[in-house]
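FYI, it's all coordinate maths here, none of it is from the lab. Remember, it's a predicted structure, so these values are computed and weren't measured experimentally. Cβ atoms are built from the backbone, for glycine too; each structure is taken alone.
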Structure I
């Protein structure tokens, strides 16, 4: 299997956005705070399928891809398997000088091949080469596989927000979790 991780180029069509990001939610994180240390356990819940792309379609359709090309403060890396876009990571230099992962997605049919790790490794190199102190990102408490992935990459929880998603869905029980990988 031929895997290439490369920057988004001007000649790339918008198909790099067309990835199946759906996943099964069957558990959620239960967070606890001891001093400044946030820890979690996993609790099973009734399963359902979730996809972020449906929520982001209109927002992404308006985005100009050129913002990410040859821009020292923003970049998109694509994971290609046999010349087919199988994953992506969108990064920017955040106001607090951290690299911020706007989105990381591996198409459902390509999961388990290590593409997420390769994309994250590329993000780490980009942040280090840009003299950023680390990487930050946000995900939800019910995206347990993503949370476990970030933890396995060395990220720790820096904070959480119970109200962030209630602006979208008033009765949402999702908790926004903010993850950080701080370089030494």
Structure II
């Protein structure tokens, strides 16, 4: 069983990248093969139907879909932009949905979502939108466990763990729930 973690941000100092990498480390510490993928390595143009008609699906979208296909479970960690998911994440999902090769990357594995924000809500509103996009829009299985990390700019230790022990346990619980669900989903 293998898990993939990625953030809906390409910023170098992203709190969401830190949280996704923490998820990878938690999984690995529990004997689970896990990888962090950086969307900065998968640049795609803004989705446009005419562009797709003229040039097809970008190679980076095909490459990212192929990467997702290698994993049984995927955790997406998202920032919140104006009470929704960031354009980078939405654009990535939109392009992936246009890759029509089988299997359907969204229906063939299980997903977990979490988010971090410097604000009080901790990306909770973007998690609502992301859950809707994945489950309703694409038919993905999204586990109910999730974490919204508020005040993310002060939440991390230098080693990448969370300063607050209860937040660390909560996030570890989300990673564990993803691993359990991925095992069952692929059995």
Structure III
């Protein structure tokens, strides 16, 4: 990336902070930004008609987060993104990002590659939830999110895995016993 593109990139990304417990995105809002996590941990989840939370994603340092359905389709957000820790973030709005893409094809290529990686990760997650055991899903979670397990609550991990907190406790106990 040349210096002009880099300077423009720095200018368009706006830094801001949120405290633990604050929401970055509320269900029902229209999302016009993508966010890059400099510091902290966030959780993306939806709440079903019975009030049950379903965790879709965790995002920590150097991850991107948003409600991409709302962002790309310009519809109300189905998800909530909440801060699980104090967070330092960068945000860029859609119009600025599109202008940046038009001016600097290398930036567009970078974002496309990021989107491709995210798409692959989501497909792997969907496939694993369809055919893998809870034990295998937990192992994959530990592999992919090795730094997150100590940063989030058990019920949030269980929600991500599609199991109960009691099942997660049982899996952890079995894992500890097998490592002895």
Practice task
Consider the structures I, II, III: one of them gives 13.2, 37 for Rg and Dmax of the Cα atoms in Å, for residues 89-168 alone as calculated from the coordinates. Say which.
Solution key: I
Handout entry: Parent structure of the calculated result -0.37, -0.73, -1.16, given that log10 I(q)/I(0) by the Debye sum over Cα atoms at q = 0.09, 0.13, 0.17 Å⁻¹ is the read-out and I, II, III the choices
Key = III
Practice task
For the read-out distance in nm of label points 7 Å out along Cα→Cβ at positions 113 and 137, a value of 0.9 was computed from one structure; give its label from I, II, III.
Solution key: II
Practice task
Using mean count of other Cβ atoms within 10 Å over residues 121-128 as the calculated read-out, with 21.6 as its value, let me know the right label among I, II, III.
Solution key: II
Exercise for the section: Using the calculated result -5500 for helix-only ellipticity at 222 nm (-39500 (n - 2.57) for each DSSP H run of 4 or more, over all residues; to 500), pick out the matching structure from I, II, III. Expected result: I
